[in-house]
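What follows is a group of structures, each given as structure tokens.
Quick note: the coordinates plus some simple rules give every number you see, no bench work behind them. Predicted model, so just to flag it, every value in this text is computed and none were measured. Cβ atoms are built from the backbone, for glycine too; each structure is taken alone.
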Structure 1
Amino acid sequence: MSDQPLPPSTRIAFIGGGNMASAILGGLIQRGLPAAQIAVVEPFEAARAALREHHGVTALPAASAALAGADLLVWAVKPQSFQAAAAPVAPHVGGALQLSVMAGIRADAIAKATGAARIVRCMPNTPALVGRGMTGLFAGPAVNAADRALAETVIRTTGDALWVQREEQLDAVTALSGSGPAYVFYFLEAMQQAGAELGLSPEQARRLAVGTFAGGAHLAGASPEPLATLRERVTSKGGTTFAALTALEQASVKAAFVQAMHAACVRAKELGDEFGA
């Protein structure tokens, strides 16, 4: 259902015109949705000018009746700005399907602030900016099949998507894929540092590290085999990879990495509690 084109009559409004909103609306236009069907509420003039110039969409300084008739409303403001942003928006598009890319704002908080019943929450990540995002989605109880299809089609303009059954699972999505690009960059930094210490130039080490990560991820995505099997295939007893993995195990790197993601999940839940219902 996600690869179906959006009907050209679909009207979409964005509250917030930052990087994630720009990634989504750019993907929508690339998929054929007319820019005239997209409106963005963005308080900063420079950002509005950029949206008009790069995408040709309607960019508004504040919510108004111009938002009326939107089929989908995308919440893309900072979580701490949501309550203030919701009040002037609700009278115009409270009946639209609400798609939130805000971290920490739970569905019941969105319902309370907007009066909306049909709410989909999602947790994207920064590779969405280059069309390689991985987004987890959760649909509230009032969301029907057509709503799910619309939300997923919109999100898939930025990459891949996966539905979870319970809203609290979005905390795990946040810990795994939402924060995940930072983990990748962290390991890439270490690989680049090691390569430079071993005699490569920083540029050579970075290219080798990034290419290896990208290739390994692509192979894992293309193979149905368990990740452990793929790892074992590269690891000959007594060889170089065996030496490296032995050092990692002795340093408890895997255990520390798992613990780190548990910490991220706990923090995601705390943020949800902090922003409240």
Structure 2
Amino acid sequence: MAALACPAVARAQQAATLPGTTQHDLDSASGQPFRVFLHVPDGAPPPGGWPLVTVLDANAVMGLVVDTLRLLAFLPREAGIRSAAVVAGIGYRSEGPYDLARRSYDLTPPPQRELPAAEGRPARRIGGADALLDFIEAVAKPLAARAAPVDATRQALLGHSLGGLCTLHALFTRPKAFSGYVAGSPSIWWQEGAILAEAGRFAARADRPAGRRLLLTVGGHEQAPAPWHDPAWGPRMAAIRMVDNAREMADRLRPLPGLEVDFALLPGEGHMSAFPQAVQRGLRFLLAG
């Protein structure tokens, strides 16, 4: 009724936008549809161009990333960052925060295969992370570079959960693609911990580039139920070892020359509530250097 009585107000609400941000419906080389959310900061770029942060699960988190970045960049020295950044958010042409079928494919490392239905979950394709990373390189990064001056030496990837797993996969298989990586609550347990073999191959590489930085974060309530969780989740949470896996991955990678590794346990946070914390800490980690 209020909208009928005040049509101008209704139109204004529908027209609300995220400041400095545009969206672009683009396809991958194989024809997969994506929506790229592109944010360009106000003002003059720093010498060498803006840093570029590529964010996964952008439908869920692009607004949080942009608003956090605008807040930090308002007083950058107080916030401990050097500048704002261009943000390329990788998402889908849907209104909900997640497209579960697409992200199960796009954010998981190869091999590509069909995962059978189990425990009420439908069958789904998995293993398409390399195709997603190809899309970022071939489409999303050039889009950002056309929109604003971008510093090719300061490019980063930020993801959470399966997105955190994809971020680790990118580091281990394409370490030259990004200089900074934020893996929030990474699903290291996926496919019986197959990412650990990738970590071993990465550690053995003679051609690892120097100057790479990785932040691993995980919520303090991701391995045992919080008071508000269903206690029935306890066995599953203990089995997938989110906290221990993240900490052990950080310890495993920390001795590698040329890779700076930081680990943050986020007290009081569960798997979903840890995502906003990972964004804030991740942006400060990426933009401080």
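Below, the figures for the structure above:
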quantity: Of the structures 1, 2, the one that 37 was derived from, the read-out being percent of Cα pairs over 28 Å apart; calculated: 2
quantity: Parent structure of the calculated result -16000, given that helix-only ellipticity at 222 nm (-39500 (n - 2.57) for each DSSP H run of 4 or more, over all residues; to 500) is the read-out and 1, 2 the choices; calculated: 1
quantity: Label whose coordinates, when mean count of other Cβ atoms within 10 Å over residues 184-191 is calculated, return 23.0 (choices 1, 2); calculated: 2
